[in-house]
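Engineer: The following blocks contain the structures, represented as structure tokens.
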Structure 1
Amino acid sequence: MHSPFVFEFITNVLNDDRRYYCYNSIEHLRQQSLLDTTVIHIEDLGAGSRVHAFQERKISDIAASSLKSKKFAQLLFRIAYFYKTKTILELGTSLGITTAYLASANSNNKVITMEGSKAIANVARKNFEQLQLKNIEIAEGNFDDTLQSTLEKISSIDFAFIDGNHRKEPTIRYFEKLLTKTNASSILIFDDIHWSKEMEEAWIYIQSHASVTLSIDLFFIGIVFFRTEQKAKQHFTIRF
């Protein structure tokens, strides 16, 4: 490993197997969601679900097919925790499990999470109340309508997790909008970068962008950094 920054990332973030203070409570909530047979009416504004095509869905089905796995949700927590991110933006709340991990990473951080479905946002809001998380703001509505106004309220983004629309053109458009609020320490993470040919094309565009100095492909997610101290662009593919 020729990059000290990436070596540190692997050692202190990827390979950190400590069980942090919030893990049990959030995973308990996940298990509750997997058993919740409540039916809600949702609006799917993204690329759609590969598993469910109906607008009427059980919360348990959403939890089973849409939630980020414990392995990756806890990795996102460790990234936010290790790099002490303060302003976090999430595109795609779902039931709020990943949001809860991000909000728990630092007591003084602020998480703005965006969700297209009002019904799902309401479930997430109840989950945040159950976990007693006070540092989360939910922006409801289609990202195309809400992202710009949300960004206008933020001076700079430390961390963004993009998991709401698995199509090439919107993903690139969201990336370029987020660029207006990034700095040398910002971290952007894109979910499901190999989900489809479109998403792979979007990922290639993002990691090749002139502003990106370092990218890490963990297969299920892609991470980009904007470190100005880095002299040459680097890309790493890491088994995780």
Structure 2
Amino acid sequence: MSPTLLMVGVRSLGRSIALHFARQGWTVLCAARTEASVEALASEVGSAGGTGIPLTCDLRDPQSLHGLRDHAHIDLCIAAQTAGGRLGPRPLLDTDDDELERAITSYVRGTWNLLKIVGRKMAEQQAGTFLQIGTSSGVRTKEGFAPLGAAQHALRALVQVAAREWRGHGVHVAYLPIDGGIESERSADWIARKGVDRAIPPDDIARACEYLHRQDRRAWTHELLLRPPGNEWLAPT
């Protein structure tokens, strides 16, 4: 039986990660809010050599995640959700309150709901890997990004607690912050201005996910920060 990946978030980065594992023959549960998106990726997974299963759900709605219980085994779960909204910095005093609410709901509450389902399943299996994709705001704050910094720091703490609680059950939990841009059609103009050394190819992020999943439990990495060579190198990381 082929191993199973639950890929939460199927656009851009999520798509690249899903296809990376599909090319190795994995079954990929393609999970997101939009039916057309999950159907399209499931089809791509099949064409790439894997088995794609579309799963329409919303991390903000725990009831929509109950379908995950129907799948016999989940070897790897990768959460790559985004809060959406505007791009770029904005001073805290000029930031609308709903931006904080949206960030907390999408990242913290969303992963909380996902962990409640997937974590329980993996603990019962006594095996599995849960990887949370994060941003640089989870490891260092930056002016203009108050809602994202607050939500990502809380998300990082949540993942750390899960890692501590479940390691005794054979479950590997890790936080994977991306400290830089990610190559995509959406970021093409930004990369053209900033230079390619400020962005990370999504396929390399996928390989980092595979590396974490295949680690021996006696040497698990619980936090792996990826940073391109042209990005700032600031404390604490």
Structure 3
Amino acid sequence: MLYRIGNAPINPYPFPHVYVRDVFPADFYGELLRHLPPPDAFSPLSKARAMGSDVYDKTRSVLVLAPEHVGKLAEPYRGFWERTARMLLSGNLGSLLFGKFGQLLQSRFKGQADVQFFDEALLVQDSQDYALGPHTDTPAKVLAFLFYLPADDSQAHLGTSIYVPKEPGFTCLGGPHHGFERFERMLTMPYLPNSLFGFLKTSNSFHGVERVNDPGVRRNLLLYDVKVKALPQAPTPTVASGPAVRFKF
């Protein structure tokens, strides 16, 4: 996994992102699919995230890969996801990504000393009628990596899309989801087995999901995010460049 991600080229336009095929070893990916927990192990998004809105509760459910949640799973799911969570959150992946995106990250946190970060992982299941309007993610987000977990190639159209605003120069510091009509869909990252879409959070990292119309669909993802413990004092830039910053991770 580290080799595949570490050597993947960063596509700079319209914001820095990567798309990686065969990101896990094939045998591990098979184990991962066999150990996807049953639907009743997941919680509505608003409960898992303590959100004020339940707009996605009927179409998105999550399982946070933290001990207090994974420990409630029955075997063989509990042991597998305890090991997988330790692998993802050991610091190796986070350190790799900070090295890979380091020059870009220097710009966002320019002039801020002792920036501290944390990472988290969660399983996600989206169902029919799920849609996610173009947005740039919360200001606390630093890096977002989406591991796609389909069983075959039949749902490639269900990937996350990259959008460009129709209004020249429009940016968003993060938070609100915008209407699809205000954006051009540039590309959909194919929802293919054992693939990964990852990106750097910027003020123009507009992404979203077109409405899922497939009856009875289960759109499974493994999310890995890096966030900043304290929100930056300066706006998230669109273009990255700047002097060295000390990072703590």
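Engineer: Check the numbers for mean count of other Cβ atoms within 10 Å over residues 17-24 across 1, 2, 3 and tell me which is largest.
Structural biologist: When mean count of other Cβ atoms within 10 Å over residues 17-24 is computed for each of 1, 2, 3, structure 2 gives the biggest number.
Engineer: semi-axes √(5λ) of the Cα gyration tensor in Å, for residues 137-224 alone computed as 20, 16, 11: which structure among 1, 2, 3?
Structural biologist: The read-out was computed on structure 1.
No lab work stands behind these numbers, since they all come straight from the coordinates. From a predicted model like this one, the values you see are computed outputs, not experimental measurements. Cβ atoms are built from the backbone, for glycine too; each structure is taken alone.
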